[in-house]
Structure I
C-alpha cells in the first residue's frame, strides 16, 4: 500500500537530512538542489522523475524503485544501487559523481552514463548490455563476470577490463583506448 502519491510536483532546495522525505510514490516529479545525503530513502518509488544537482551520497536506498529516472549533475558517492528494487529498474546519469558506488549483480541494460566520474565503482556480475559510457572516467572500476555485450566505451578512459572474465561480444572500443583490455598482460605498447 502506498502511503503518499505525488504527481508532477517540483521539489527545490529541500534538505531531506533535516526534513524527512515522505514515503510513497513520486510520479513525474523533479527534484532540484535537494540533499539526500546519508538519509534513509528506502521503500520509495520514483517513476519518470528527474534529479538535478542533488546529493545522494551514502543514502540508504534499500528496496527503493527508480523507474525511468534521470540523474543530472548529481553527487552519488558510495551509493549501493544493488540494494534497489530491481523491478522495472531504469535510469540514466549525466555529469554525475558515482565514485565508490556499487551496481553488484544488477540487470541494467541500455543504461547511459554521460560525462560521469565512475572511479572505484563495482560492476561485478552486472548485466550492462547495450549500455553507453560516454566520456566517463572508469579508473579502478571493477568489471568481473560482467555482461558488457554491445556496450560502448569508445569515448571513456582509465578502464581495466579483463576480456577473459567478462562478456564483450559486440562491445565498442577505439584503437586508442583498447589498452584497457590488455593491461592484464603487462605488455608494453608504443
Structure II
C-alpha cells in the first residue's frame, strides 16, 4: 500500500527506530509499503520513520540512476548492484570504509530541498534482509550515500543535521516554512 511520506516537522522523523526482533507479517507488510511508497514517490531510499513507523527498517533501490555510479562488493569481490535491488535492510549497522566525499542529496521528507553533504564514499554494511538472513557487503558511490542517509533516518538524524552551517542558514526560510506547514497539518489531523 502506498503510504503518505511524512514531512519535516513531524516528530516521528526525530525518533530512533526500535530494533526488529522478529520478522512478523506486520514487518513484511511494512517492507511492502516502503517499497511501494518509495517507487510511487520516485525515490531511491525510504526509511520506516518516513511513513510514520519508528522501527529499524529501510529500503534502497538505485536502479535506473545512471549519472551517479554505485558499487557493491560481496566477500571482497565486485558484484552487480542491479542484482541486489531493491535492497531491504533491517537493523542495519554501517561502518565507514572510505574517504569523505561531498555529494548532492535530497530527501522525500524535504520536498524541493537539496544540498551537498559530506559522507564516507564507501561503507561496510551488516543487516538482516526480508528473509531474516544476515547480509554483509561493502558499497560505494550513490548506494553508500543512500544507505547512510536512510540509516541516519533510522536513528532520528536528518540530512539537514549534516549540512554545512552556511547552507543550512541559506535554507532556513524554506525549512521554517516546511516545518510550519507540517505542524498545521498535524493540528488538523
Structure III
C-alpha cells in the first residue's frame, strides 16, 4: 500500500475521531443542562407542596391578611405553570413574584406573635427557607451548565458539529433586579 494513502487514512481516522469527541462532549453538556433543570424542578415541586401547608397554618392566625396569602397562592400557581411548561423566562419572573410574596408574608408575621411561636409555622418556615437556598444553588449550577453548552456550540470547530447535529443554545434562568438583592428571612424572626 502506498504510504501517501496510509497517511491520508490515518489523518481521516484522526479527524473522524476528533469530530466524534466533539459530538460526545456536546451531548454530555446538553444532558448536564437537562439534569440541572431536573434538579431545580424537584426542589420547586417540594416547595410547591409545602406552600399550601404554610398558607393554611397562617390562615389559622392571620384571618384578615388574606390578600398577602392570595398573592402567594397566585405566585405559586405561576411558578407551577412555568415549571411544567419548561418556560425558563416565565419561571424567572414567577420566582421573583413568589419570593417577594413570601418576603411580604414573613414581614407581616411579625404582627402575629402566636404564629411566630407556632411549631408548625417554624418548621415550615425553616423548610421553605432551606428549599429556597437549595433552589438558589441549583439555579447557579443550571446557569453554569447552560453557559458551558452555549460557549461550546459557538466555538470553532464545535460550531460546525453543533450546527450539523442541531444543537441549540439553552436559555439562562434570569431574575429581576429585585430578586437579586439579598433577602434575609431569618432576620425577620429575630
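Taken together, the values in this text are just the output of simple stated rules run on the coordinates, not laboratory data. All values reported here derive from a predicted model rather than from experimental measurement. Cβ atoms are built from the backbone, for glycine too; each structure is taken alone.
Structure data summary
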| item | result |
| --- | --- |
| Computed 0.00 for FRET efficiency 1/(1 + (r/R0)^6) of positions 9 and 113 (r between Cβ atoms, R0 = 30 Å, to 0.05) - originating structure among I, II, III | III |
| Origin of the derived value 15, 30, 22, 15, 11, 7, 1 (P(r) over Cα pairs in 10 Å bins from 0, in percent, for residues 89-168 alone; candidates I, II, III) | III |
| Answer label among I, II, III for the case where helix-only ellipticity at 222 nm (-39500 (n - 2.57) for each DSSP H run of 4 or more, over all residues; to 500), calculated from the coordinates, equals -10000 | II |
| If semi-axes √(5λ) of the Cα gyration tensor in Å, for residues 33-128 alone is computed and equals 26, 14, 10, the structure in I, II, III | III |
| Read-out relative contact order in percent (Cα under 8 Å, 6 or more apart), computed value 31, structure in I, II, III | III |
